[in-house]
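Listed below are the structures to be examined.
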Structure P
């Protein structure tokens, strides 16, 4: 097994585990989340952004990152739609916006990492010449 195949397997495994945690907190968890004073009542929004950033990073590192970004946005929307039909939950457009913001932040981070990797590879090729 090549290093790239091992990396992809690890990334996919991380994404599945993080997705399971997101689904658990979106549909099963019943307890209240503590509200940090610095967030001034925006704790839920911050949690959505953090959860989707954590889920997005491994998926956006894969080759089909544009497709994965679109699927992540659909997943975030799907969670809010399912929550419409749950008695203990409520769908909220700001939650969806927080999730999409987390995806966007992860995309910026991954693009920066890819740019750094490209620069390192490019400089190494120039040095080797």
Structure Q
């Protein structure tokens, strides 16, 4: 099923790493405060989409090199399960979602997301 290939492309299974955004709510004892929790959920999703942008971009850049690697060759792009054109569409969708979610939050969070994407993009290239 193609949806699994897209989930693998965006590394949705890695989103659990972004659970660290909830740590301040736990320590401030505001985990069950809806206002704070809803903002953190927005931030969690924005950061998930931003991290997926980095994964997809890296896969596009490294597609040919990854096709020679014993494990990485099984990823959707090097395996040919998803085309580079489709990956660019995924990037566009992820970009829009990242903007929509992060702009619901404060300016500082937006800058952190942008910095994260830029730094990791520079690293990938």
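Computing mean count of other Cβ atoms within 10 Å over residues 5-12 for each of P, Q, which one ends up highest? List each step's numbers first, then the result.
Working: P: 12.1; Q: 17.9.
Of structures P, Q, the maximum of mean count of other Cβ atoms within 10 Å over residues 5-12 occurs in Q.
Assign the value -26000, calculated as helix-only ellipticity at 222 nm (-39500 (n - 2.57) for each DSSP H run of 4 or more, over all residues; to 500), to the correct structure from P, Q. Intermediate results must be reported in sequence, preceding the final value.
Values: P: -26000; Q: -21500.
Of the structures listed, the value fits P.
Quick check on the output: 1.7 is distance in nm of label points 7 Å out along Cα→Cβ at positions 53 and 93, derived from one of P, Q. Which one produced it?
Values: P: 2.5; Q: 1.7.
This value belongs to structure Q.
Given a value of 1.08 for Rg/Rh (Cα atoms, Kirkwood Rh), point me to the structure among P, Q it was derived from.
On the way: P: 1.08; Q: 1.03.
Derived from the structure labelled P.
With relative contact order in percent (Cα under 8 Å, 6 or more apart) as the yardstick, tell me which of P, Q scores highest. Write out the running numbers ahead of the final one.
Working: P: 28; Q: 32.
The maximum falls on structure Q.
Read-outs: derived from the displayed coordinates by stated rules, not from any lab. The structure displayed is predicted, hence computed values, not measured ones. Cβ atoms are built from the backbone, for glycine too; each structure is taken alone.
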